[in-house]
Structure P
Amino acid sequence: MSVELLSRIQFAFTIAFHYIYPPLSIGLGVALVIMEGLYLKTKNPIFQQMTKFWVRIFALTFALGVASGIVMEFEFGTNWATYSRFVGDVFGSALAAEGIFAFFLESGFLAVLVFGWNKVSPRMHFFSTIMVSLGSMLSAVWIVVANSWQQTPAGFHIVGEGINARAEITDFWQMVFNPSSVERLSHTLSGAWLSGSFLILSVSAFYLLKNKHTDFAIRSFKVGLSIAIFASLFQLFTGHSSAVGVSKNQPAKLAAYEAHFDSNKVADMYLFGWVNEKNQKVNFGVAIPNFLSYLVHGDFQTPIKGLNAFKKDEIPPVNFVFQTYHLMVAIGFALIGLSLLGLFYLWRGTLFQKKWLLRIFVLSVLLPQAANQLGWFSAEVGRQPWIVQGLLRTSDALSKVVEANQVIFSLILFSIIYALLLVLFLYLLNEKIQHGPMETDLVASEYEKQKMIFSKNQK
């Protein structure tokens, strides 16, 4: 295999592994704010117990996210030196902002969140929970901004020529609010909320099936289901908005999403199929006629730009993009259906007696993770052959001195290390789930005890 393909596989592998953890942290962070807010409002100790339990899970995912994300920064320099030189000014600004305004905020208050229960007041602890959750989402903001700039560059000019050419920011806020950043950010965040909420649903359903920690599980399930319903429906809205943006800014990608080749024809929306790129047709395909044209333009008769309008060397791998995109969409609708089904049975008061449905919820934790990965693959492969849309090809972005055997060796090492990290994560996660919430978490905090004593003395 070529150095380019190997380097792409290596980066895809490392980022795919890393991308397991930040969405979980973001989703759990929102749930923690809700749980602790309920505790402060109701003074019911069960909500404090819920918060303390899920804080321990949050801390685990945060640690693995940090450990797995460090490697990618080095890959920019080792495998993609030309790319790093070209986007350095843009990425340097975005990643510096991520470090200063997001990571430091999240990690700074994390210690208070984890260890500060008996050290600070309840309101200060709740403030720390909010800051950690906000920091995790702000981190996503700057990462998505940097990646969106690659998809739809804005607010820059090119300095230098040839191998020394680089993009230099001329308008920072135009770079931040490039044509795709807001749409892609909202879609990414909703996917993260789904990841966190379905982890809560999965663990809660497991406890209910085992008839363990029943009160804890029921209340956690209700919080997780509330987030899941909102996030899954919001995901549908943001997905449509993002696709409309792709049709304007990256028409080749949208055409690949639906295997649309002829620009003179209106576009169907496929439910599934297998793309025959050579014959430019979809085998075994089932489609809604003209529906893609309707979704993009609001009518059934307006044609959509097809793949035949582009040069052959500017067309992405159509079948791969088609399959990953449609699997992502299918999972998205499955999550909506599962969330609403849970709401229906909860409304009827029979949800927690439906063991078949609880078993589905236990396994459902995998679905948001799969959708996040598939969506990332379709978005990134869909802009090939460009690593920066219209400006820098992936083949031109490589380091000039890296050889294939070096990439293979490092890929093997990363695979071993990440396999060990995954085993460690699953082992620790299983240990925490099997142990369950601690009964001592139901005991009033030292601060509350002192407050009660002080109130009695005042009287």
Structure Q
Amino acid sequence: MTARPDTIAAIATASGRGGIGVVRVSGPLVPVVAQALLGCDPVPRRAQIARFRDANGAILDEGIVLRFPAPHSYTGEDVLELQGHGGPVVLRQVLQSCVAAGARHAEPGEFTRRAFLNDRLDLAQAEGVADLIDAASAEAARGAARSLVGEFSSRITALVERLTELRLHVEACIDFPEEEIDPADRAWQRRRGEELVAELAAILEEARQGAVLRDGLTVVLAGAPNVGKSSLLNRLAGEEVAIVTPIPGTTRDHVRAMLVLEGVPIHLIDTAGLRDTGDEVERIGIDRAWDAISKAGAVMHVVDAMRPGAADDSTLEARFPVGVPRVRVINKIDLAATPAGREDRGDEASIRLSALTGDGVAALRGWLLDVAGWRPQGEGVFLARERHLVALGEASDALARAVGQAQPIELLAEELKIAQQALGRITGGLTPDELLGQIFSRFCIGK
């Protein structure tokens, strides 16, 4: 017998002062909480003005009450929303009165977790809620909204249904070994498998693009002192976020800025000039710079156009992490009378520009988008997380093994099973409880 769930309550609006604040309650004791605070059980789905009272009958606030009976609510349970004034003190008093009436404080993400457990949302949609709240650009918000309304889930569900049909066909051949497998059946299985591989590849590409919109790219500006890193940061950010002086070693700690290119968040980190120094404070800044470089998604190595082949620049490049995308930014071309432009030689790229005039900076923005993996996708992109990419990759590999070579039908069936299990983890059809805990713990309280 399933235990009766607790009734939970939380402030559902952001912390701080505001014109409106919302306390949300969900669970079987909603009628009890409503009676305690309002003196009645509100009419379902009708906005009503009411006074919120504490256990002693003292008025705490006056606002609007909304009651959503199960199962037609966000969580699938009875839900009460108390919409009052947005002062932190009064909201805490209202919340405490809900707890005194029998509710308990909700954990992070517990309302959305209950929506998932009560089949109001699947796991990908639930993650879309958090992504919509955290979206760093309009494009990311649109992608999160598409995930929230189920576009990503629908694509995965349709793929799983077609994969299930193929699995049933293959399993039938295994269950009835006395029946010789028709070559036409094998041909159909291979054809269906190839179609699934192509469809999964398309979803994976869109998911990678969605991950770019969600997570963005962290880029470190590195180089010797006085090559113009801070000036370039200011040019890219469009404002004076870093101090610029002709004195070497001006930047001693990280200076951060974010810009959005085609909907992709780019997180820029300006670092201390890299050199040998006897200044203890500057040395600490340089150590931190190397630490940031080791963790970067990409590195912009800024050099001076007046001395582009300096020995110390080559020494620095030798220390940069292997496998991390890197571009040599040749700055100050306005002083060297050098034309702006971009050159690509294999995996290496160099861009000539002037942070002072802006000449050539557009080429650098293009490189940043290339490294981030951005592709023009129109309106069809949905947000995806790293776990989605891992699951899609596992499914893609299993399907490729299933159709890529002749093998016993039992092995074919096993690869199809692995692919379906991987896809099931995306929407929550096959998700361990520990993973659910990790996912919902990252939500804000009240959501």
Structure R
Amino acid sequence: MTDPRRQLPSIDALLAGPGVAALLAEHPRALVVKAARAAVDAARLSGGAAPAEGWDAAVRAAVVRLAEPSLAPVINATGVVLHTNLGRAPLAAAAIAAITRVAVGYAALEYDLGRGTRGSRHAHCRDLLVELTRASDALVVNNAAGALLLALSALARGGEAVVSRGELVEIGGSFRIPDIMARSGAKLIEVGTTNRTHPQDYDRALTAGSRVLLKVHRSNFQVTGFTADVAVVELAEMAHARGIACVYDLGSGLLMNLAEWGLSGEPTVPEAVAAGADLVVFSGDKLLGGPQAGILVGTEQAIAACRADPIARAVRADKLTLAALEATLALYRDHATARREVPVLRMLTEDPESVRARAEAILKGAEMRGDAQLVQGDSEVGGGSFPGAKLQTWLVGIKHPAPDTYLAQLRSFDPPIIARVAGSRVLLDARTIFPEQLETVIAALRG
């Protein structure tokens, strides 16, 4: 019996067909050829049967699928404000405008307009960071892990960096602080225990080879019960008495206190700087609410050492990051403006009744009646920030016999809607659904 896969058309034969030939007039030839191969491969995997919709339609569908950008916008209905898998912080309108302004043409990235000579990209954001954090100097790189790598390379390469065993955290993507430290060329010296570290533990570990006392804020987990650690102000005093540096890996980069809205326990950057660390390292795309960036603020001497280190070039920030970060930082000159304009701050501090109004609008607009109801619940900060903190929220709970299937259906919309499941209910958290997205969500639920 002849294998039906032998009867599959050649790629050239498909390209010669009138339907596919029309595609060649609309799309690059390489894309259409790739789509034709994909259609034939799919038929081969199914045993050799021709597509039920016909070859022209199969190739056209493959073209549409392959032409679609892999990085697509989504609607975050999970209630996790800083959702790492969904890109963490959505940008403020001012940051988006700043990116657009410098992306459409050339920009004075490393050009001093006043002198008409080469400038430095490190000048961008520097003055704003100094103003907002009250540090002496500042430097921006491409992410926080890169910032820590740079700090340890500049200040501890060939020497020892002393850190509490309870602060050797693992961050996203299975990357661990000890691994980053090792790549910097610094030798890791662990002190204390998982739950308790005392000043004398650091003191006993100091040698002639010690270069840095490192404090890592446990921003993505909590240690409770029988615990003890050493405050950064004490570590800084100890380091400076020995003529070495103190580095504080703060993590999330909170610029304003959110205790008024029930979020406490996360140190702010100005507080960290005031504690006396030579360098404070934090992220731009977490609680700060800007683009992905690693930010270092601290003493002029420590920042100068970082700028001069070769790793600084390997982890430097690009013009789009610097533009977005500068625009975001400018909003913090007035905290009320920052709360209103920075999406992360707006979501974290939003009144639950305002969230409820959005959830009710979705429920009413979708007209799902008995299949859905308003549910009170909790949102999360996410992004390794405020571990354990819960934000009172309101959700639309939809009963479904196959919740995972319904989740997949929501993900198939344009834009995809990312929700979560609890028991037999699919939950859409209104806290992370923007007001301008309501009609889109309602239309998807109706469909």
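Each of P, Q, R could give Rg and Dmax of the Cα atoms in Å, but the derived value 26.7, 87 comes from R. With respect to distance in nm of label points 7 Å out along Cα→Cβ at positions 320 and 360, the largest value across structures P, Q, R is given by R. Given a computed value of -15000 for helix-only ellipticity at 222 nm (-39500 (n - 2.57) for each DSSP H run of 4 or more, over all residues; to 500), which structure among P, Q, R does it belong to? Structure Q accounts for this read-out.
Bear in mind these aren't lab numbers, they're just calculated from the coordinates by the rules spelled out. Every value quoted in this text rests on a predicted model; they were computed, and no experiment measured them. Cβ atoms are built from the backbone, for glycine too; each structure is taken alone.
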